[in-house]
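None of the figures in this text is laboratory data; all of them are computed from the coordinates on show. As the structure is a computational prediction, the values presented were derived from the model and not from experiment. Cβ atoms are built from the backbone, for glycine too; each structure is taken alone.
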Structure P
Amino acid sequence: MNAKFQEIIDRFPGDMSALTKSPPVPSSELKNIPKRGIYVFYEDNKPIYIGRSRNLRQRFKQHHRKSSDHHSATFAFMIARLDAKKAGVEMEKNGKKKTRDELQKDPVFSQIFSNAKKRVSEMHIQVLSMDGPVEQTLFEVYAALELNTEYNKWDTH
């Protein structure tokens, strides 16, 4: 195994402990969080989504700002897709899955998306300072598996 890779993954159990022991922060109180790193969204004290960013404050705002679209509020968009499907919203057009742009322009879906962004804004987060993009990438997957987050999907678009 590559020595650098092994060195990185050997740190993950300690990083995981540090992440889960960090104090939960309401997404409205972001002034004392690190600049770069890993974040976990919690709902009802359950970890449901993990991400990474080189600018954590900005990324949190993007996840739930009213003006955010499907490109920046990706977590809220995932929630909205599931909620829309449960509500019976038409997710196909001419036998094909609607694109993200088509869904966002749909007035019914748009309201569900707005509700999802509000829901995300009410969640708590935990953060871990982590600078290296390789470490962040690997740890994001590791932590999502360890925490069994329901919204992390690894399929490509």
Structure Q
Amino acid sequence: MSYFVDRDLGPPVGDALRSVKVDVVLHRERFQPETADDEWIPAVAAEGRVILTRDRHIRSRPAERQAFTTAGAKCIVVTTRVSTPLDDLRALLIAWPEIEALAVTMPGPFMFGLARNGRLTQYIPEAGPQGPQARRERMGSKRAVKPP
């Protein structure tokens, strides 16, 4: 599987992944720093690369989300909050077997958030057993059941 590390996650994480023989392309190797996300996302998705980023706003900005879904992109968003590249890398390595499995088996578009502890949370698609709709339904049913 091939990966693309965008400018938000940065070269330190991309270089570390390369050092352990992961096929990685860095944003700066293919695009100018000012290249808009809705321009590079389709190009990266067309190459079949999985996007690794810290930019959780791709799913909420209309132009970026449209480019993402139309391109059938695959993405892992590192959501470790205030962190160092080592924190981000640690989270990726904890989840790496699951990330690799998703990359191979799950069709795009998909986007998962990656927490500091390596836990993956599905953002896109909304539907499905792990998606946001199912989580909302589970939370609603838990709230509806009140202890006696």
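In this comparison of P, Q, the computed figure 1.02 for Rg/Rh (Cα atoms, Kirkwood Rh), for residues 39-110 alone is attributed to P.
Computing mean count of other Cβ atoms within 10 Å over residues 31-38 across structures P, Q gives 13.0 for structure Q.
Taking relative contact order in percent (Cα under 8 Å, 6 or more apart) as the criterion, the top structure among P, Q is P, with the largest value.
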